[in-house]
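Dropping the structures in below, format is structure tokens.
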Structure I
């Protein structure tokens with residue numbers, strides 16, 4: 001059963017001392033909301049419960065073995081604009097506590113915008129094994145074997161087909177009786193696409209933002225949008241510093257290696273590849289950029305390398321000596337305290353190890369940083385699941401859910417040109433995927449999941465255009481919806497994955 005054990009994303013481990021950080025997972029931006037006035041149902045004027053009212057659904061622990069029983073899966077909902085016949089719009093934030101995403105119920109997000117436009121109800125649905133939606137009260141290997149993409153898909157399907165929602169008429173709006181729309185961003189964007197591909201018809205339409213649909217073990221291309229779009233002088237100096245660091249590492253001179261690591265405050269690390277791996281941390285801050293982020297942490301790092309005496313250098317940068325010295329000082333003064341904390345990994349089904357570029361290509365990351373190093377960390381974090389380091393089953397995941405080859409009707413993909421995850425999405429430069437009427441692919445100048453937040457459309461007209469295109473497609477598609485009885489062959493799907501997991 002080893003291969004059935006799925007860590008999917010973000011399995012936390014407490015760190016007593018600094019250890020090399022793990023690859024950054026694809027996550028949805030948080031959106032909380034403090035309400036200043038009571039909500040009312042717009043069509044009737046009746047008062048509504050607060051959007052932070054918690055509801056639970058009795059979910060199957062194992063969809064292939066219902067005899068194991070159920071657990072309480074949490075969700076929140078709002079029906080401010082709902083009229084009978086309107087859609088049920090579901091968002092699962094994915095790999096975080098869903099309490100931080102209640103704002104997605106409102107028109108502050110694309111989820112709420114769809115619900116408002118179509119007179120629908122909105123739901124935030126917590127992913128199994130996150131927040132308090134836990135099948136078991138522990139995170140042992142035996143429990144985590146139920147932490148798979150397929151189980152997460154089946155959670156959404158079972159919910160849509162059987163839930164009785166806590167709103168007037170909520171007992172007769174299951175999938176088929178009402179149109180259901182699934183919305184997600186980042187990993188949950190991929191889960192949206194996977195669900196619609198794996199269980200066609202349950203969700204009539206979908207909106208997938210920055211959806212990482214193609215599982216990739218050696219995801220060196222994560223850093224390509226960053227390298228291409230970051231300030232040229234900063235990129236030049238990071239590359240120069242990395243070339244110097246690799247030269248010292250390859251010299252095998254223990255004294256020089258220790259002096260280099262100590263100049264970054266990392267002399268206590270035993271392995272030079274762990275030191276090189278840790279330097280990715282500054283680059284990962286790009287993922288947090290937004291249209292209104294201004295002087296974010298990523299640019300603070302570039303300023304530390306490029307600004308001297310209130311003057312910045314041209315595109316060529318200061319050169320390796322200055323870059324290494326400035327980067328080391330930044331690590332000791334600032335970065336070290338920022339990354340001490342929890343680690344995470346995507347060890348089993350998707351991969352996404354963010355490592356160095358292939359030889360012959362410019363790289364912001366040391367050539368010492370390769371997938372086997374991240375796989376070793378997975379094995380160290382979860383020795384009961386992985387007796388030896390091994391590749392995640394990305395090929396099996398792509399074969400099961402389609403990856404770049406998926407064809408799904410009424411699924412809208414939204415991507416950002418400045419998203420570091422873009423190369424794993426349907427807008428990847430590594431694939432040639434055509435936008436179609438039934439599966440449109442829209443791009444903005446945004447970052448990761450930028451189009452999920454309504455306010456960013458007010459700042460960036462390209463984001464506004466993507467949001468409007470998504471809303472227009474939802475309106476067009478819902479106009480043709482008719483009641484139906486979606487049929488999902490749970491036995492077939494469970495059997496297929498049982499065979500895959502037994503490999």
Structure II
């Protein structure tokens with residue numbers, strides 16, 4: 001991550017780094033990488049039937065598809081029609097962990113860590129009688145998510161925000177594993193008779209990140225067997241009606257996870273949903289192991305911060321917090337879209353200094369953010385343009401390929417799935433960086449023609465005419 005501290009035009013410091021926040025929330029399902037033998041699917045389906053989840057009227061069933069495994073319609077399915085409903089007794093969530101043999105030792109752990117340990121224990125038991133055996137058998141050994149990439153493969157995303165995020169996530173997983181190994185695994189060998197390694201723990205993390213459903217009524221982390229085989233369709237542009245929690249009453253056991261088809265599906269076609277319209281390609285690659293070709297999936301996160309060395313740090317932080325921001329602010333710039341609305345005002349705030357510092361006085365505290373929506377002074381505007389452009393160019397120099405080279409690779413047809421992700425993500429980031437650089441480059445050419453705070457103030461007082469001329473009052 002690169003950080004720039006500039007103070008040439010204004011005494012204010014302007015730290016700017018081009019980075020992304022490592023998302024830590026758990027996501028929805030992901031495709032399988034390797035196909036399973038048909039008998040395993042048949043056994044899984046028989047288990048679901050014995051548990052009362054499926055009947056001869058269930059309109060879809062698991063099948064081998066280009067993504068690996070998926071749900072294929074056995075008859076025509078209408079828009080918003082229920083595809084399958086799974087009772088709570090078959091969910092795997094923190095409640096499942098709490099009610100299990102390892103519930104007591106997992107009580108103080110983060111929810112995802114407890115569920116990860118539960119998954120690993122059940123997977124390693126592999127006995128004939130344990131409840132989720134047939135579900136464990138259909139879970140993939142790995143996916144194309146970047147958390148499973150080799151060092152050689154990760155080298156292909158050198159310079160990208162995806163690489164820094166991936167490494168940050170893996171470091172987080174390692175830290176959690178070391179803690180749980182010391183506090184839970186080693187003191188309880190009878191509960192965990194089979195060795196659990198860091199590699200195992202990373203596998204469980206990848207499964208949860210890719211397959212767990214969230215944003216549900218009272219459920220922010222839940223694995224739902226069979227429902228989590230649903231694959232992603234980029235052509236579906238709505239997340240509505242895909243899944244929900246139904247039921248309730250006095251007993252939570254009456255709850256059902258209900259999966260619906262957001263679009264009509266013909267018999268023999270795959271039932272699919274939209275995973276998340278707001279994810280960037282980097283997030284799709286990290287969570288699920290695929291990317292899309294749509295331009296709006298390309299994004300870059302600019303990280304701006306008020307330096308603690310800034311002599312006006314306290315005033316600037318107060319103004320930022322009054323307007324819903326903080327010492328550090330993250331701005332996701334999306335390909336083909338305007339800059340985030342709060343980005344320019346925050347940049348101007350961070351760069352305020354010199355003769356512009358009067359705007360930081362308490363007299364302006366309730367109005368300064370409105371003033372920052374427009375250019376403050378030429379020096380201030382010139383500084384933010386230069387800093388942002390320097391940061392973009394520096395970030396572009398960190399990639400080991402050029403955009404032109406990536407474009408040629410994208411035109412080829414012999415890329416492996418992971419190489420396709422690598423080329424697509426790094427090319428997408430470069431395009432957004434160029435977009436940002438061009439936007440501030442254009443702004444630099446307009447500096448002489450912009451109206452700044454002092455001109456606006458004089459005009460509001462009636463001291464400047466329509467053509468910008470000073471009005472002299474005669475006695």
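Here, each number is a calculation from the coordinates, and none is a lab measurement. Since the structure is predicted, the reported quantities are computational estimates derived from the model, not experimental observations. Cβ atoms are built from the backbone, for glycine too; each structure is taken alone.
Computing Rg and Dmax of the Cα atoms in Å across structures I, II gives 23.4, 76 for structure I.
Tell me which of I, II gives 10.6 when you compute Kirkwood radius over Cα pairs in Å, for residues 233-272 alone. Derived from the structure labelled I.
For structures I, II, which has the highest computed value of mean count of other Cβ atoms within 10 Å over residues 153-160?
Values: I: 23.6; II: 18.4.
The maximum falls on structure I.
For which of I, II does FRET efficiency 1/(1 + (r/R0)^6) of positions 73 and 169 (r between Cβ atoms, R0 = 35 Å, to 0.05), calculated from the coordinates, equal 0.95? The structure behind it is I. Source structure of the calculated read-out (distance in nm of label points 7 Å out along Cα→Cβ at positions 225 and 409, 4.1) within I, II: II.
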